[in-house]
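These are the structures in question, set out in turn.
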Structure P
């Protein structure tokens with residue numbers, strides 16, 4: 001059992017959190033770390049595939065909001081956290097080779113190469129701080145595969161995966177849309193509201209990809225409103241389907257915490 005409580009993780013600075021991750025003292029979820037700070041999902045690719053992935057991100061900005069791209073060969077995100085090391089500062093990684101997840105290590109030093117570039121993509125949990133500050137209450141339902149295709153480019157193609165949050169009434173749902181629309185680098189406003197069947201989801205009590213922590217979600221009650229945001233699980237699935245010789249991403253809920261506060265990156 002970890003010696004760090006949720007309250008302690010929330011109160012940490014990004015530098016403190018990354019330091020304990022780097023020392024191997026925390027290998028769990030990043031979800032409750034560093035209240036108010038922007039998190040980033042990472043996609044590490046050989047340089048020869050980086051341009052195609054950049055075009056894919058450009059064509060699918062809600063799914064892949066690019067915060068920054070590192071210099072080729074550098075593990076240091078100089079604009080988002082200059083003292084960080086992307087090889088060690090995430091709790092867990094997923095290594096994908098030829099379409100298969102081959103490793104889930106707590107650091108990727110042995111995989112690092114001079115031809116690798118890292119994409120830093122906005123992570124939707126970052127706007128949870130804004131929802132909480134607005135005193136909005138929601139239930140997490142998990143992530144679901146939809147019938148909506150992403151705009152393809154090269155080897156990168158597949159259907160959108162969304163994360164669902166359920167709000168207690170339409171008033172709170174509208175407020176949530178207003179709040180999150182300012183945070184376009186964390187996926188922004190929801191891409192769908194209401195009936196899950198309209199986007200190919202049959203049962204909100206049975207997540208396709210990532211279930212919420214704890215008990216299985218129950219379907220929305222009468223009056224509750226479901227909101228759906230693009231999810232990074234989309235990118236993981238697309239990278240697996242692309243059959244690249246190497247791709248590295250963060251393990252689910254083990255994302256990188258930047259030095260930027262979410263409000264620094266919000267649209268004014």
Structure Q
């Protein structure tokens with residue numbers, strides 16, 4: 001059931017950071033125009049957009065445009081272009097929450113946040129909205145302890161809603177097998193994955209890109225970089241150890257690809273995390 005939003009308002013704005021991450025913004029938007037589907041935005045943060053009333057569309061990376069309705073929870077990822085909002089004759093009111101940090105990168109690299117499934121349908125809005133509002137509760141102190149409580153509440157929300165992911169009506173069985181091979185077998189090529197599935201590489205590449213938003217080789221590199229960031233954050237590993245664990249030729253190859261993907265060398269990334 002839709003929930004009417006009386007007026008737009010900001011309920012949380014915080015610059016406080018912790019080593020796990022932070023929740024920086026939250027609020028309500030009434031009659032929002034959303035984000036353009038033609039000149040899509042790359043936000044640089046994670047965000048949740050809970051459509052409380054109205055309907056519209058979402059465009060996500062290279063995935064096709066999908067329809068949205070009240071009760072849909074939209075996921076935004078830091079580096080993936082996206083757009084969403086009402087179509088002609090439609091309205092759109094939402095609750096949004098913006099967050100970022102190593103703990104959420106770890107959730108993503110572990111597969112609990114999945115960019116290929118950018119929408120969860122949570123039609124019981126009166127059940128789930130208070131859970132999101134609790135993350136942004138103004139009664140929490142503006143301190144490291146208060147921020148950690150926000151992060152814990154958000155993680156619990158993500159865990160509790162995880163079973164209600166709005167996946168494809170007919171699950172694509174080959175996609176999970178392909179993803180698993182690309183991630184777990186660094187020596188196998190995307191061409192070999194297609195051959196094992198019994199399809200041509202062009203067909204495999206086109207369908208894989210349609211479902212995940214990235215071609216197979218770029219998907220593999222992206223997941224490796226997610227794992228690398230999580231490992232650097234959580235464990236004190238050398239570049240050589242990381243290269244061996246993630247299937248790179250050597251530490252120089254790993255360092256070069258890390259810089260290409262993140263704009264920082266592994267050393268710079270470590271220093272930035274240590275200073276956070």
If you work out distance in nm of label points 7 Å out along Cα→Cβ at positions 162 and 202 for P, Q, which one comes out largest? Q
Matching 54, 42, 39 (Cα extents along the principal axes in Å, computed) against labels P, Q points to structure P
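Tell me which of P, Q gives -13000 when you compute helix-only ellipticity at 222 nm (-39500 (n - 2.57) for each DSSP H run of 4 or more, over all residues; to 500). Could you put the intermediate results ahead of the total?
Working: P: -6000; Q: -13000.
Of the options listed, only Q reproduces it.
If you rank structures P, Q by relative contact order in percent (Cα under 8 Å, 6 or more apart), which sits at the top with the largest value? Provide the component values of the computation, followed by the final result.
Working: P: 29; Q: 18.
Ranking P, Q on relative contact order in percent (Cα under 8 Å, 6 or more apart), first place is P.
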Output the label of whichever structure in P, Q has the greatest value of distance in nm of label points 7 Å out along Cα→Cβ at positions 42 and 146. Q
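Supply the structure label, taken from P, Q, corresponding to FRET efficiency 1/(1 + (r/R0)^6) of positions 98 and 218 (r between Cβ atoms, R0 = 30 Å, to 0.05) with the calculated value 0.15.
Values: P: 0.15; Q: 0.70.
Traced to structure P.
Bear in mind that the values in this text are calculations on the coordinates, not laboratory data. Note that this is a predicted model, so its numbers are computed, not measured. Cβ atoms are built from the backbone, for glycine too; each structure is taken alone.
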